[in-house]
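Q: Once you scroll down, you'll see the structures, which are given as structure tokens.
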Structure 1
Amino acid sequence: MPDNTANTDEIARAKTARQLTWVVALSALALMFDGYDLVVYGTVLPTLMADPSQIGQLSAGQAGTLGSYALVGVLVGALSAGAVSDRIGRRKVVLASITWFSLGMAATAFAQSIAVFGTLRFLTGIGLGAILATVGALVAEFAPPERKNRLNAIVYSGIPAGGVTASVMALIIDPSGSNWRILMAIGAAPLVLLLPFAIAKLPESQLWLDSRGRVAATDTAQEAVGFSALARRPLAFPTLVLGLMSFSGLLLTYGLNTWLPKIMEDNGYGKGYALTFLLVLNGGAILGGLLASYVADRTGAKKVVSTTFVLAGLMLLLLPLGLPLTVLFPAVAIAGVGTIGTQVLIYGLVANYYPTRARGAGVAWCAGFGRLGGIVGPIIGGALVAAGVGGTTAFQIFAGVAVLGAVVTVAVPRSPQETVVSVTLDDGVPA
């Protein structure tokens, strides 16, 4: 007689593998458009400042403020998603977020005034923040323990990949005149290219479904859900240091992406190197982050994150020393691993640190609080450049932030899950 049990197990494993593939692919594509949106503003900014007929006369100060609106929206969206995804599920938040930021990008392409443009950038950022904070929890709940960090790295590498895509599209489509509206409208593509597949193929997390059943059957004072769980022992202190870790990573990510070309130009490198430095920085982040995530699955993400932070600090101290290009470019690439690549690893560390009932809120907190670092980073760089401070001092300050990131990473306690044995494999994942 045929072994029906073996056949059933094989069918179940195949189904799980298909679901994991769809979760990773759809999440990575969603974050690619997230990265596209956050970078495309910089590609159209020169046109907006040079041509008042587009949205009005835009001063340098207003341009900087408009750039921060999307980041503030991301903060609001991330925290909002964390407040609801642990209660209503991951799938609903992902579908709503894709719809939200796609419509926001489409509307932004038709903005006729600075006020409308800024408002739409903020509203679009809410959707981007929500997707950013939710997919990490979703992937963590589908990925097998031995591949959690690698799969999270693949998904969150979509952000720098989207930034590269925005830069390439700006080279293909000259943003002068009204063409900038085309670049903005491309950000709405997920509405027709991604959302239908997400509706059809994106599953809800079984771990989340199981968690809701356990919460309903237990004392909610002991099984707090979402942000309320983060404020209680044993998660309160880890949440604080994990937030500081993400703050450091995003400060370095946005600070370097914004000011690396200018600082290097002030150090004697020509304008022609500006795009090259950014491509090397982000390229190193993608490739190095994937390699580091492979190591993290074997040694623990905490050790790898603290190490890459230290590497970033060392490379940042080397950059202003007048190195030959054969040494400088590898140093920039390694700095990318230690900054942008480290932030990719941080999302995976955080997503795997929290129990299911607080995972969405935990990722959202780190994405949201960390986004403050994303706002502060460019401000620090701008203040240093405006003050005429040399590149050496600027890189020393950024290196100090990297060391701070390493210190707070070391201070992260062992995950409470490591003391719990669970047949669902939700618990016991080393942070």
Structure 2
Amino acid sequence: MQYLAYEMAHTMLQPMRLATKVLKQQADISKSLCRSPSWAHHVSAMCEVFEGLTRRYGKPEWGITQTTLHGLEVPVTEEIVWRKPFCNLVHFDRSEEVVGKRYDPKLLIIAPLSGHYATLLRGTVREMIKEHNVYVTDWVDARDVPLVEGGFDLDDFIDYLIEMLEYLGPNTHVMAVCQPSVPALAATALLAESNSEFQPTSLTLMGGPIDTTRNPTAVNELAARRSIDWFRNKVVASVPFPNIGAMRPVYPGFLQLTGFMTMNLERHTQAHSKLFDNLVKGDCDSVRAHKEFYEEYLAVMDLPAEFYLQCIETVFQNHALPLGKMRHRGQLIDCRAIEKTAIITVEGERDDICGLGQTEAAHDLCTNVPVDEHYHYVQPGVGHYGVFNGTRFRAEIAPRIRQMIRAIQFKRRTDDSVRFAQPYRSLRSERDTQYDWRTGQPKDDKTLH
């Protein structure tokens, strides 16, 4: 009923939206007069804010048509190279006509399946494409997948990742942003268990909920406090007609967006109040920046109910991966099997979605990865979004990831024990393992402290 009520409300708003559009046109005509009245500016701004808050935002375009290599502008083409009902693998192919053929590392960027479209990582792709051959998971809105295609759960997600890595071939680096960190680590462990040649060369986990018992956030506490039946009964709905995926059980995107907005309601209210003021003043740059952000932020997609509920139960309630109890189609996932994949973790100091230490926990699980192939970095002054986008990501985080990937590439080629991970002092107590992964020294060595 929630989904149907939402659709009906959107339909009922159409006459008001049409009337607002006509009113704005009249106000804009008055604004164009030589002596425009002040009321016209206020009415036009009010209509534009209303239009932005009530319209439905479709999937944004990637809009990446070029990049810069060696100071030269290189055209970039976007192509789908692998298809499944719930996901497309997009390759950003750089033209070889300007700087010739490049043998940059292959990088698979796994976008989160958590409500927003993969284009939320547009800034991430733009930065990484400069020195990497980039592929991105482009998840399909569940309401656009016919019911006949079957369901999609966490096991299917892991299967998709394994198939992608097999398609891309050996010597592929993986970057998982937020929620995919858990299935990405699980897929890597499964490939390692079978001694597959398609094991990732490196695995970068960014702001991911590997162990949500560490510094739990409000999001973690909500997921742990409610039973799985509560989520099934309160937030899962069926896609209504006439959508392609009619009757499919989903976690609706508008509910996810409501949760996002209420977490920082005051900030969003102030942002739209400033938008109104800037529209009245004619501050075009500020208006453009606001619209660019909210065009992406307000564009949401539905998640398959099976996947959403299994993530809640496995990751946030049972903590199956850090406790060594997570299974994939009956097979126990053992991260200790990972030996040939370098582990990189990145966290934001002010992350209110994944608390400090939650992503870092991957290092304690991957105990058989060589000591000099562990790398952990905490970016000061950024929240969850800043871990993978924005100025700090471009200036401080991305260069470190590039350096790490290049270093592991060099190490694989030369088989040399090049040490590139810098020891750091942990912000938490150590686990009861024999050696500290940061230094390779026994933990009872008091020089560590």
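Q: So if we calculate Rg/Rh (Cα atoms, Kirkwood Rh), for residues 329-376 alone for every structure here (1, 2), which label has the highest result?
A: Largest calculated value belongs to 1.
Q: Using relative contact order in percent (Cα under 8 Å, 6 or more apart) as the calculated read-out, with 23 as its value, let me know the right label among 1, 2.
A: Corresponding structure: 1.
Q: Figure out for me which of the structures 1, 2 the number -26500 belongs to, where helix-only ellipticity at 222 nm (-39500 (n - 2.57) for each DSSP H run of 4 or more, over all residues; to 500) was derived from the coordinates.
A: 1
Q: Matching task: 0.00 is the computed value of FRET efficiency 1/(1 + (r/R0)^6) of positions 97 and 305 (r between Cβ atoms, R0 = 25 Å, to 0.05). Pick the structure from 1, 2.
A: That value comes from structure 2.
Q: Hey, another quick one. Computing percent of Cα pairs over 26 Å apart, for residues 233-392 alone for each of 1, 2, which one ends up highest?
A: 2
Q: Of the structures labelled 1, 2, which one yields 20 when percent of Cα pairs over 42 Å apart is computed from its coordinates?
A: 2
Q: Work out the source of 20.4 here, i.e. which of 1, 2 gives that when mean count of other Cβ atoms within 10 Å over residues 345-352 is computed.
A: The value was obtained from structure 2.
Q: Separate question: Given a value of 20.5 for mean count of other Cβ atoms within 10 Å over residues 89-96, calculated from one of 1, 2, which structure does it belong to?
A: 1
Q: Comparing structures 1, 2 by mean count of other Cβ atoms within 10 Å over residues 137-144, which one has the largest value?
A: Top value of mean count of other Cβ atoms within 10 Å over residues 137-144 goes to structure 1.
Values quoted throughout were computed directly from the atomic coordinates according to the rules given, and no laboratory measurement underlies them. Keep in mind it's a predicted model, so treat the numbers as computed, not measured. Cβ atoms are built from the backbone, for glycine too; each structure is taken alone.
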